[in-house]
Every structure is written in C-alpha cells, then in structure tokens.
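Every number here is computed from the coordinates shown, using simple stated rules; none is lab data. Note that the structure is predicted; figures quoted are calculated from it, not measured. Cβ atoms are built from the backbone, for glycine too; each structure is taken alone.
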Structure 1
Amino acid sequence: MKKIIILKYGELSTKKENINFFIKNLKNNIEFILHDIDHETYYDKGRMFIIPSNNLEIITEKLTKVFGIHKIVIGYKLDTNDLEDIKKASIDILKDYEFKTFKVESRRNDKTYPLLSPEISKNIGAFILKNKENVKVDVHNPNIVLNIEIRKNETLIYFEEIKGLGGYPVSSLGKGLLMLSGGIDSPVAGYLCIKRGVKIEALYFESPPHTSVEARNKVINLASKLAIYNLDIKLHVVNITDLQEAILKNIPHDYLITILRRMMYRIATKIAHKNKCHILINGESIGQVASQTLTSMKAINEVSDLPVIRPVACYDKSEIISLAQEIDTFKTSILPYEDCCTIFVPKHPVINPIKEKCEEYEKLIDYESYIKNAIINEKIIKISINEDQKNKYEDIL
C-alpha cells in the first residue's frame, strides 16, 4: 500500500475535445514546481496522480498554489482490486482515526469488476462495523466518508480532501501584461487573471527621484508573490521621469492624470506587442478614483488597440483588501512608498475627460520621443519560484 496524492480537475473536466491540452499544461506546471522533489506523476481524463517518495507535506503545500486543481486528496494506492485486500486495507487506514459515524462511497472505474458500487460499499461497511468498536453508519452526516475507487488491477482509498485553487492551468490561455503599480488593487487583478489561465508579465513605471528605490523594491516583492502562482514572472521597469515632468510642465493640471494614464497605456501596448501579450491587465475599479470613472476609462482606452482586462472593476475596496490579504500582498502594498500616479495628483482632476481635449493637450509635448526613449531604456527583472532559476537583479537597484 502506497501513499498517493489524487488531484481532481473540477472546471477542467467541462472541457471536451481539448481537455488533454489543459491537463498537459497542468502536469507541466506541477513538474515545474516539484522539479527538485522525487516523485512520479501520471494522469487520465478524470484524475491526476502523484506518488511521492517522501516530502508529502511539502508537495501538498506546493500544490495548493497551483491553478487548475479543484481538490487535493491524500489517499492510498493498492496494487490489487481484490475485495478482501480492500477490506483489510480500509481497517488498517482507519485504525489511527477517532470517529463515531462513517459512510463508504464506492466507484467502479473498471466496469468489468464483478460487484456493483453499492455492493462494494455494503461489503466494506459491514467489515468496518465488525472490526471497529463503537462506530455506526450514517449516510447523511458522517464523521468520515471513506472513498473506494476500483480501477483496473488497482484500488484507491481516500477520505482527506484539501481545497485547491480551481481555475485553469497557467499559460493555457495565453499571455497578458499586468500594469503593476505597487498599490493594493493591481496585484489582486494579476492574481485573478493568472487564475483564468493567463500567464502574466508585469510592467512597473518609475519616476526617480520622485519615486524611490524602496518603491521599486516594493513592486519587486509584489511580483515575487505573484510568481508563486505564475511559476515565474518577467517584470519590465520603465523610467518615465522625463515624460512625467513634461506633462507636469505643459498640461493643464486637471488633465494631468488622464494624459499620464494615456501615455502609460501607449507604452504598455508597445511592450505587450513586443512580448506577445494579448491583453493589458490593471487594477482599476469603477469609480474608485477620478481616472476610473467610465468616461475616464473610455478616454484612456482609446490609445490602445489591445483589450484591457480589469478583474476587480466591480469589486468594492473591502473585497479587494480581503483577497489581497488571502494572497499575502496586502502588507507589502500598504508600505508608504509613492508610485508615479500618486506623486503629482492635482487637487481637482477631471472626472469626465473629453477626447478632443486630450488630443489637443498632447500636442503640447513631444510624447512619441519620450515614449521611445523610455522603452529603449527599460530594465527587465526575471523572478522564478525555483531557487536555481532565479535571476539576480541587485545590479539595477
């Protein structure tokens, strides 16, 4: 009898013709995070199985950070489907557990097996009642549900389940560029896109000396936390000091944020195309600040030819904070280091910008030249969750 980890797919199981594509992506992601742990992985369309040689708890903890897994089940594998062997194994497994009520649920993957599922459950249940004192069957609300899965020449026995993250395996649905500001919202937006199978790269705008090295380190830390789910991450750091100072000097103050955001979107779009990202992602939430009214979003969106995904657009702040705490980005996000969008906020920013005015004001600066120089001088930081694959970035700090 071997310890085994059984992974249930959940949402992946709704896929039909292309289910193998998603499962292979999931397996590749699992092999990536378990590259330094001795184990065996195999799968079919209904389950994925991991047989660990050791480090069961470490493997299980790592799997709780992998998208595409609905349930993680710790169980036992018997290299037989003989009913008497299953009975003895069931008692052996249950001997260390205290319970008053139980239920046996059986499933036959091997339809040639001579007993039907209810008959298997009845036989094993009767054996447990005979060999375990002071217990009884409760089919409605048992303390323990013992699952028996009969397969070809083998049997799985399990009852411990750990909730997985669900969603789709990372990279199964393409790549997107996350505009990572360092605030609370954008890391949460990135996490939610990763959950839907989108592999993300991140883009951070800095404006030294107006923004600090600490602000950049804060964003690197946030990117590292997202890399846990993304497997690794490429962070693009773009200096927009000259562009931002030109905007501050030449643009009417009520339009400062709108014009700055339009420039950021232009830069993000070019970097996204260069890196084969299909979408832009940000943490904008409807109505949260002046640049996040519907008319502001429309005026800003117009400069990009890419879809802009706003995963937290309809979340309120408390919901975003709750998720940020869950994924361990909140404490980093609230560190008191300002980003580009907060250092020169006007007292009365326009909340309903007009497209024609945006275009008129933008003619006051040579923004294409500023954008070109900013992209040419971008710095890239690569972060991996695997120690032996991490890139050093201290030289650019």
Structure 2
Amino acid sequence: MKPNQNIALLKTDLLCRGIRVSASEPYYRELVPAAYGTEGKSRSGIAGSGKNFLLEYGEAANLGVRQSFLESSPYEFRISEGEGWILKDGEKVLRATVRAPAWHSTAWYDQVQLHGTGSLATALTNTCIYKSRPGEGCRFCIIDIGGKTVRHQPEDLARAIREIETHPELRQAADLVKKYGAAQPDRYVPSETIEPVDININSGTEPDGGIGLFTEAVAAIRRISRLPIGIQVCPLGKPELEKLRSAGVTEISFNLEVYHEDFRRKVIPGKNHAHPREEYFRSMAEAREIFGENQVESWIIIGLEPAEETIAGMEAIARSGGIPLPKPFRPLLGSDFADQPLPRFEDAVSVYRAWREIIRKYKLDPSDTRAGCGRCNGCFPLREILEYGM
C-alpha cells in the first residue's frame, strides 16, 4: 500500500474506536488478555491498555482490544490466507501484524516492555499520591489497578536494559502472522530483530514529584546505556530539571491532559489542585532552555473537553516551547471513566489538522524529538500527518 493522507485518517479512526478480535480465532488470547493488572501493572494509561500493531507501512498503532466499546467498532483484525488484515465492516483496508520480542517471554518483561517499533518502556511504580486520596485520582487512569504494588529498583531496570541491548536473541521478534499464517513478504516485517531507539520512563506521582526516583533510575540506566531517555513528570522547578538533565535525561514530558479549567477540575482533580496549568507552561519554558528545542512534550487528551479547548491547549503548550501530543481518549476498564463516550472522529480530525498548523506556526519539529511518546508514535498519527498530511 502506498501511504497517503488517508493513512492519517484511518489511524485516527482506529485509535478512537479500537479493534475487535473474534474469540473463535486461535490467536485470540495472544491479542486480548483475560484481564488487566491482576498482579499489579508496570505500565499505565493508554499504551498499557492496548495491543501494539505494526502497520504495513512501518509505523505502530496502539489499539484498544479489551474494552466494552469495541462491540460497536467497525474494525476487526483477522489472519486470512496467510496475511494479517485490518478489516472495516468486513472489507480489507490495511495489512498489519503484531510482533513480540523474545524478552517479553522472560522475567525482563516485568521491567521493560516494547512500545512502538523500538521504544523500551517502563513505569517505575504503579502507585500515585492522587490515586491514594479519595476523589483526587485522574479519572481516566488505571495505574493502581491490580493486587500487587510495583516499584522497580534502578539497578533492576538497568540490568534488564543491559541484557536487552547486549543480547540480540532477546530482541528476536515473533511475528503473529508468521506463526498462524504462511510466510509473509518482508514489507510487513521491517526487521526480524528489534532495534531499540530510546527509553521511555513513566511513574505515578510521588510525594516529592518523583525527582529522586527518576534521577536514581536514569543515573543507573545511563551507566550502562547510551540510548536517549525520556521521562514523564509533573511540573518541576529549574533546580530539579537541572538534576534530571545531569543524571542523563534527554527528553521530558509534562502531561497537561486537559486544558479548560472546568474540565481539569472534573477529570484530574488532584493534579489540577496541586499543579495549576500555568505551572505546566512555566516548566515547559524552563525545560526548553535546559533540554533544548523539540525535547519537551505534553500529552493532551482528545474527547474529555470540547475540541476547541483541546486546540487552545495545544497552542498554549506550543507557545511555551513544548510539543503537544494529542491522543484520543480511551475509556479503560477499571477506570472511573470506563463508561464515558468515545471521542468523535470528526473532533479528532479537527484537532489533528489544527495540530499541524500549530506545529508550523511555532516552528516545532517533532521528528527531532529523541525520546519519549512522540518518538514512539503508537498512540497518535503524528508522523503520518507530518509525512502524508491529513
């Protein structure tokens, strides 16, 4: 398939609506887990709740596979006559597969997971001060789901990353379509071995903002790896940002989530009370001076406030020196917002078209970002928009 602007539209719709897998297929349980977080989660949010599909033109898409809204999705994944297909209303629209590196079948998987096509991702904890306080947790989040507390130690993470980087056999990719179908043309599987390109570190919010937890983890990883490292944190002051940079952080993300004040109070009550949105913009501006152009990012979620507010939020992020990362809201099982309506495709398209103009206006270059969610590209069609338009 020769990509064009329809690719960005198709990926946007898939991200909004998710993808079904028939329970009668032999690969069903490899794509749709029986449960999330039964023993604690080491990843949270959108990326930890979906399946990482590799699309035929080489980009990844993290698509919802285990949510109640999927009953109404027109999209289905099916292996047919030796090829993996995404179907819409029964019609083939895009070839795809799912790859799992060998380390996903080892103990290292609890420490580090593959996101996108080459991001080594982890969450330091599955606890959060806001989730621990009644009524303060972000209502879309499932970081605390499960019965086990996860707190990864810096040296354990460093050891896992060292093993993954230095042992190619751990990065050998098992291809779902090759497993259940005939041999596939190389265009569907760009590489048989995963080549890491960055490290993406997340965490629940700690009492001190997580500065100590992150600096220790990053410093331990930096001793054994030269891969760019991206982290996601709440707003911090210049001294803390300097410490993170000295420890080895390459890219930093301050996730605004929602822009309009009324919706911030509703959706992220604890974070909004502790960190008004002006703190995010201040931190972004200061971080740009420390980490450099295009190395500061911020999630903003499509579908939790009117689209025009999300667009205003993206402009405020860009004006502060950050690259906005607009992601369609996904109602996650186990979250307070599990039954919230899906984002409208039309709203997502309007946000993404505005995003492209905002990026141009403020002379930002997402392709220059060296680590983090924008580098991964699994939860949004940013590279598709930049390359093919929308």
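Given a value of 2.0 for distance in nm of label points 7 Å out along Cα→Cβ at positions 51 and 379, calculated from one of 1, 2, which structure does it belong to? Show your work: numbers first, answer last.
Details: 1: 4.9; 2: 2.0.
It traces back to 2.
For structures 1, 2, calculate mean count of other Cβ atoms within 10 Å over residues 163-170 and state which one comes out highest.
Working: 1: 19.9; 2: 15.4.
Going through 1, 2 one by one, mean count of other Cβ atoms within 10 Å over residues 163-170 is largest in 1.
On relative contact order in percent (Cα under 8 Å, 6 or more apart), which of the structures labelled 1, 2 is highest? Working shown, then result.
Numbers: 1: 17; 2: 20.
Biggest value here belongs to 2.
To which of 1, 2 does the computed value -11500 (helix-only ellipticity at 222 nm (-39500 (n - 2.57) for each DSSP H run of 4 or more, over all residues; to 500)) belong?
Numbers: 1: -11500; 2: -9500.
Only structure 1 yields this read-out.
Upon calculation of log10 I(q)/I(0) by the Debye sum over Cα atoms at q = 0.14 Å⁻¹ from the atomic coordinates, which of the structures 1, 2 produces -1.29? Can you show the working numbers first?
Values: 1: -1.14; 2: -1.29.
Working through the options, I get structure 2.
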